[in-house]
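The structures considered in this document are given below.
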Structure 1
Amino acid sequence: MNTMVKLLEADSRVSGYKINIHRKETCELFYIHGKLETVRRTDNCEKEVTVYVDHDGFKGDAQFHVYPSTTEEQITALIGEAVGKALLISNQDYSLPGNETGEYTVDSNFSDYEPADLASLIADAVFDANTIAGASLNSVEIFISKHTETVLNSRGLHKTQQRYDAMVEAIPTFNGADQSVELYEQYNFAAFDRGNITDEIAGKLQEVKLRYEAVTPDFALDCPVVLNKLELSELFWNIAEDLNYRSVYAHSNLRSKGEMIQSDPTGDKIGITMAGQIPGCISSSGFDSDGLSLGTARLVDEGKVVGYYGGNRYGQYLNETPTGNLGCLSADTGSADEAAFTAAPMLEVISMSGLQVDFYSDYIGGEIRLAYYHDGEKILPVTGVSISGSLTEVLKDIRFSEKTAIYDGYCGPEKAILDHLKIF
């Protein structure tokens, strides 16, 4: 890196530079039918260099990667190629963040364990869930990652952080009398909680069994719909991405500061805060790829847009204080207690092909792969149905759970009750 910096600073055409270094160390376990087949350790380091060139009142940029085998002559050539590409880019001028140094650690109890020991504990938690007759885990792959990330630039910024995450990939399978059903599970987390892991995998094993048993209802369904954390995270991220500096600068955002996300709400009001770090979220980070330190930004309060968020470049374009690219979303919980989700009739969505949210066409809906229909006496697993409705009407009366759940970079209501949806 010393050689890289020397060569960048020696080229008079280079107005500025940024170097991102990402070292990723992993411990990986691979199981087939419950038997450990492979153990693997990896240690990879990626180095990306961004070259900035000021020209004709604009700022251009271009990137290239450097490897251990890259020679000094090759680096010089790569800088020259990047300068040529940057001269073709005419972005509005902006300044790089600078004059900050520091070392950061994202809180995680992963650091309390040796990677191999932690991987074994995670595996035990996964297989503890395998208690349903006829169901099994066809394959399980466990990945524990330690990330060491550094960003430095030509304006005296130099920061390093360590963070951790883990991923469990599994194929839950149910073997019935006449056919087998398989599902794919990818579970990401950044804090080790044995009970949470077992509960997550047990839920998928129960789901694959019920997918086998599910039927397409031969009667009309007309009742409230319950969404779970995955679909709720998609809903809230749709709102948040509309309020990113990039969207606002491009005039592609539908709502602006002072406008209501919900029209005359009679249910729970939406509240969204973006954050750099939330315990347990895999997107937690002390700073973004530009080196901006990450805090929090309130976007929506009581159903009203109160702020935007985003990176250095577009924040300057909008004359807003750059918040950095905040990767975690915290949504306010609501008023619905556990009893509210046992009312009948009710259709609880367990999995969808993907929740479709479109604020411009005022639409929410999607295809349901598995849901539980509560009729007041029994629970019927159903499939082959879809939901659709007016997003405006749904958000007006939506009720969020009191209980919180974490899903990747989302922390918010575990469930929500939606009215005014057509089920067909």
Structure 2
Amino acid sequence: MKPVPPSEQQALVERLAAACGGAYSPETRRKYFLSGPQWAAAYEGQALFHAPTRQPVTFTHVIEQWERLGIGYWTTHDTDVIPTSALGTDRQWEIVAEIAAALRKHGVACSMVTTETFHHAVFAASPAAESPEIRQYAAFRVQNTVRIGHELGAQFAVYWPGSLGYFTQGAVEETETLRWYAEALNAACETDLEVAKAKGRPTLKHCLEAKPFEPQAEILLPTSDAMLAFIGSGLLTHPEMVGLNPEYLHELMWGGAPRAALARALLAGKLWHFDINDGYRLKHDVDIAIGLVNPLDWLNVLVLLRSHGYQGPFNLDYKPPRTTSNWGVFHVSFPTAVDRFITLWEMAGEVISDPVVSEATAALKAGAGVRAGVDAAALHEANKELLTLHELIAHRIVQILWGQHRGRTYSW
């Protein structure tokens, strides 16, 4: 193949993307509760060992692209769009008004706001630092984000306490730090009750997001299960207002099963928001787009959520690769991520209604009907052939994933 000049490269990518097929219309995409984060679209490719590979983009540009693609919801950190020095000032509200105007113009809604309590140097010792002045500032930040959320019509507020931990042992007294962190969340909920009442709006759903490691060496609330324990610890004055925003990769990173973590959150009635991405077990937070690493696991995750009537958002919390151009972020990365989600979601519906899966599952639950009392050997003997259905169910789900249930086969 001949070299492809820069002037011809976008055309090549567009042609090959069209050849892939499988794309959905913007109208179809809008039917799903998919939200696009400002930070994901504006990610410039930088990391600890990586220089930026893309140019900055504005919130106006991102919102405009969400309209074009059919992503109906926009999410943001406070400092994604407002300089830290402007928070709480008149300039903040000018920017918020500009955002609201852009959302209205492009028919996109703000579904979630979150607070940056991990990047700025003030949070070097976390938002629950020993210094009462820093804790007071952290409380201001989350309260301010609640006010921004109400102004933009958001339904959710998310908190990722990524710097709630330590690098060296003995640096913090963990129970004290957790109590201090609860104080910030309590302040956010109290402000929410006050603002919601004044505006005649529902209160926000306050969602905690766990991550097992990074940026601290040791994290105090590393998993969704730890977050559930924290919510039920008695430290929160309004635990009924606080739930979970699990992230798929964050649960995978520590070697856990995202589906099992989601099941525990469902049982607790606390699965309110879900950050979707992909990656690898026991690795760092690569934030790859959904379905590019673990499509079979993702299909099973969505079977679980569809089975339990999950109605919350799916937030596209991933980083377009450093190798993708600014143009490619909105013409390849996000549309293909959305389309893979839709396909997997609809496949999950096929799994749930599939006659083979349904009959096999029902047979397992019915059992053998043999009355053997407490005779373990006899009970095993009576049910052992039925148990083979576990593997058959897994095979059938794989068939649905790659279309073999529709007669797709390969021949030599």
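The numbers here are math on the coordinates, done by the rules we state, and not lab data. Bear in mind the structure is a predicted one, so any value in this text is a computation, not a measurement. Cβ atoms are built from the backbone, for glycine too; each structure is taken alone.
I have -6500 for helix-only ellipticity at 222 nm (-39500 (n - 2.57) for each DSSP H run of 4 or more, over all residues; to 500), calculated from one of the structures 1, 2. Which structure is it? Please list the in-between numbers first.
Working: 1: -6500; 2: -14500.
Derived from 1, not from the others.
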Matching task: 12.9 is the computed value of mean count of other Cβ atoms within 10 Å over residues 51-58. Pick the structure from 1, 2.
2
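Matching task: 86 is the computed value of volume of the Cα convex hull per residue in Å³, for residues 147-202 alone. Pick the structure from 1, 2.
On the way: 1: 86; 2: 78.
The read-out was computed on structure 1.
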For distance in nm of label points 7 Å out along Cα→Cβ at positions 243 and 323, which structure out of 1, 2 has the highest calculated value?
2
Using percent of Cα pairs over 40 Å apart as the calculated read-out, with 23 as its value, let me know the right label among 1, 2.
2
